[in-house]
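Throughout, read-outs are computed from the coordinates displayed, never taken from laboratory work. Computed from a predicted structure; not experimentally measured. Cβ atoms are built from the backbone, for glycine too; each structure is taken alone.
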Structure P
Amino acid sequence: MSAVYLLTCSDDQPVQIDTDLNAKPLTWWKSVNAEAWRCYFEGVKPVFSECTELKLLSHLNGASHQELGGFHYVVETDVSEANDEEFNAWYDTEHLPGLAKVPGAISAKRLIRLSGGPRYIACYDLVSPAVMESEAWLSIRHTAWSSRIRPMFFNTTRTLFVRHA
């Protein structure tokens, strides 16, 4: 598998970068509440200062995986080394698979930053932000295990992005 990179910028428009002509076009996401941009790139590291190398931990098709989503919800967080094992077990066995099964979820991914932080990144492509308010989504977020794990988070950000046309 080729390397995965996260490109970020905070300009009015996403930056233009040269990519391999055979590569898929980049999909830029713009944050809903700020002038922040991000995209994910596979292949050779682009020459771009705001580029972070990532490792894909898991990628699940969602219940609505055949649809094209216009929304990208990202949760970035750290956990202490002492809590790392339980955090990853929760994400891999309950949380990520559960959220992927929610109607309106297109995909669910977990990535890890190879340097910098927050270390863990969870990404959900959604047909609508309303998915995150659905009973099915909230029931996965509010399990007993989730209630035990969530206080372990620190350095956490949650951001909703929209697809840039």
Structure Q
Amino acid sequence: MKKLTISQQKLLKAIHLVSVSLWFSSVVTLMLLPIISKKITLGDELYMYNLAYHFIDMFILTPAAIITLLTGLIYSLFTKWGFCRHGWIVYKWVVTLLIIITGTFYLGPMVTKLLEISKVKGIAALQDQYYLQGEIVGQYAAIINSSLLIIAVFFSIYKPWKNIRK
């Protein structure tokens, strides 16, 4: 299979690093955003909080995660690194796919539902059991995802489990 040139690899790496930075920043923002929700007293404020949360999740985090996945795929296919040659790359693939699949099929729809609940119920959403549970799940997911992404960054730098084929 044809390999990327050095300049193509550098461009791909730059895109990959920018996208993972946006992804991580979005996850951290979603982890910290609930701090301001404690001061919400009006239904319109709650809806705007959920609208901002939803926007970050759907229009910044999700595209950044997908671009990270795609650039990682191109990197694995068209460079010497491969998919399963190194343990640290396997970890990054597992984490990336796990976070994206969980986000796509569980967290994303949940965030959309929380937005709908806050739009319909206003401040009364804070009495809705699904809404309250969703907020807790979102906070834990952001903490877990942040941790997994931080570990992936360190693994990218220190590259543990080099060449697992040996």
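One of P, Q was used to compute relative contact order in percent (Cα under 8 Å, 6 or more apart), and the answer was 29. Which one was it? Answer by label: P. Of structures P, Q, which gives 15.0 when mean count of other Cβ atoms within 10 Å over residues 98-105 is computed from the coordinates? Of the structures listed, the value fits Q.
Which structure, out of P, Q, was Rg and Dmax of the Cα atoms in Å, for residues 82-153 alone calculated from, if the result is 12.6, 36? Numbers along the way, then the final one.
Values: P: 12.6, 36; Q: 16.0, 53.
Of the structures listed, the value fits P.
Here the criterion is mean count of other Cβ atoms within 10 Å over residues 106-113, and among P, Q the highest value is seen for P.
Can you spot which of P, Q the value 18.6, 61 was calculated from, given it is Rg and Dmax of the Cα atoms in Å? Before the final figure, lay out the partial values.
Values: P: 15.8, 48; Q: 18.6, 61.
Structure Q accounts for this read-out.
Supply the structure label, taken from P, Q, corresponding to distance in nm of label points 7 Å out along Cα→Cβ at positions 10 and 42 with the calculated value 3.1.
The correct label is P.
Taking -24500 as the value of helix-only ellipticity at 222 nm (-39500 (n - 2.57) for each DSSP H run of 4 or more, over all residues; to 500) derived from one of the structures shown (P, Q), identify that structure. The read-out was computed on structure Q.
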